[in-house]
Structure P
Amino acid sequence: MCVDLPMIILAAGRGIRLGDLTGEVPKCMLPINDETIIKRQVAALRECGFERIIAVTGYRDDLMREHLEDEVEYVYNEAWNTYNNIYSLYIMKDLVPEGFCLINGDVVCDPAIIEGFAATDGTSIVIDNVKPLAEEEMKITTVDGRLDLINKTMDPVGAEGEYIGILRFVAPESGMLFEEMERYVERGELDVWYENAIGSAAERLRMKPWFTHGLQWLEIDTPEDYEKAQRLFGS
């Protein structure tokens with residue numbers, strides 16, 4: 001089971017597209033009903049047995065530490081407002097030598113997704129294989145049961161699903177990913193997602209998809225997403 005690995009929560013971003021909703025707090029601290037997104041994540045992770053949880057913070061790091069106190073460990077990304085999320089993950093390279101699990105800090109999901117994912121092993125990626133796809137989504141294809149392509153540019157017609165922002169890397173694949181991200185850093189390609197590095201190394205990584213099969217989840221990027229999350233998860 002993957003719960004023996006540290007879980008990284010990427011929570012450095014402000015969420016500019018959310019406008020005034022994130023004028024004072026990072027988007028992972030937006031409340032769904034009476035609990036913030038990140039506290040919902042931490043509670044679900046603890047329930048599934050994850051003991052070590054590391055939050056990569058940036059915007060309003062002070063509020064995050066006050067909000068979560070000693071529930072998690074913290075790594076501050078001082079370049080949170082300069083680079084994309086590839087850098088938030090890259091700075092973890094020396095801190096998780098045996099591998100890691102990851103959840104994006106703006107993901108709200110049915111706890112059954114985390115529970116099912118936690119019960120598996122190996123290098124894997126959680127994919128929604130039911131939701132209709134559009135241009136904006138981070139889409140994937142597979143070959144022989146492993147990840148082949150992951151990007152936002154592929155034709156939705158040929159895609160097999162959408163990456164929902166939860167994954168796991170075990171050694172040696174975790175080391176391969178950090179090596180690939182280092183190439184991006186050395187080239188100065190930092191305005192990209194960590195998924196770009198996964199796509200570049202996909203043939204070597206041999207990631208297995210774990211499909212949600214219709215379980216509810218949502219990535220919160222816009223006010224409309226936030227309103228939908230309140231309807232889906234606010235009761």
Structure Q
Amino acid sequence: MIAIYIHWPFCKSKCPYCDFNSHVAEKINYVDWQSAYLREIEYFSSYLHNKKIASIYFGGGTPTLMPPFIAGAIIEKLRSKASFTDDIEITLEGNPTSTEVAKLKDFKSFGVNRVSLGVQALNDSDLKFLGREHSASEAKKAVEKAAGVFSNYSFDLIYARPQQTIAAWQTELEEAMSFAANHISLYQLTIEKGTKFYTDYVQGKFAMPDDELAADFYQLTNDLQKNYLWKWV
């Protein structure tokens with residue numbers, strides 16, 4: 001069995017911590033992008049032959065910004081080149097600012113059966129610091145919308161943020177658990193070269209938790225998960 005990753009590299013804005021291949025573009029030729037994806041799959045036809053696909057993951061960037069017909073065309077092209085497992089998981093990443101219910105339903109109609117939302121924080125001040133365009137309230141509403149369309153959904157949170165306390169993280173994570181399904185993706189904030197955060201950090205515009213405090217964040221996260229049937233990343 002194999003897993004397929006499809007990258008959609010466009011976002012509405014570039015987050016200051018992000019070092020992924022993501023770009024802000026005023027115009028996107030969706031027809032050309034669809035054709036490029038299908039040609040790429042065709043190129044790998046011989047590899048895909050007789051393979052079973054267990055997972056297709058649309059990452060980014062912000063894949064919920066793509067027209068659903070592109071995801072549908074990709075899924076059908078893969079189906080024509082390989083077989084799908086009965087329980088194949090087809091995931092779409094998205095942001096709280098791009099989770100219109102009608103569009104999510106369109107993605108579902110094309111075969112997507114799981115959505116993963118980039119929430120990142122549940123308080124407005126840290127969301128602003130992280131360059132996110134949504135509020136904590138909007139994030140929770142987006143998760144609720146996703147849950148109304150997909151039985152399988154998840155969301156991301158970033159911890160060990162500047163000035164974040166252990167107590168605040170515990171409160172935030174427990175709140176997240178109260179409306180999560182069976183998966184939360186948790187990431188420690190790291191400062192990557194080439195990002196705006198790297199420049200700001202080097203210039204002393206903010207300080208990161210030291211190694212000992214970062215380890216405490218990690219330990220608390222693991223201690224909390226022992227009381228729940230969560231899958232962590």
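Where a number appears in this text, it was derived from the coordinates with a stated rule and is not lab data. Not measured: the values here are computed from a predicted model. Cβ atoms are built from the backbone, for glycine too; each structure is taken alone.
Which structure, out of P, Q, was Rg and Dmax of the Cα atoms in Å calculated from, if the result is 16.5, 47? Label of the source structure: P. Taking -12500 as the value of helix-only ellipticity at 222 nm (-39500 (n - 2.57) for each DSSP H run of 4 or more, over all residues; to 500) derived from one of the structures shown (P, Q), identify that structure. Only structure Q yields this read-out. A value of 2.0 for distance in nm of label points 7 Å out along Cα→Cβ at positions 33 and 217, calculated from one of P, Q, originates in structure P. Here relative contact order in percent (Cα under 8 Å, 6 or more apart) was derived from just one of the structures P, Q, and that gives 18; the source is Q. Looking at percent of Cα pairs over 25 Å apart, for residues 49-152 alone for structures P, Q, the greatest value goes to P.
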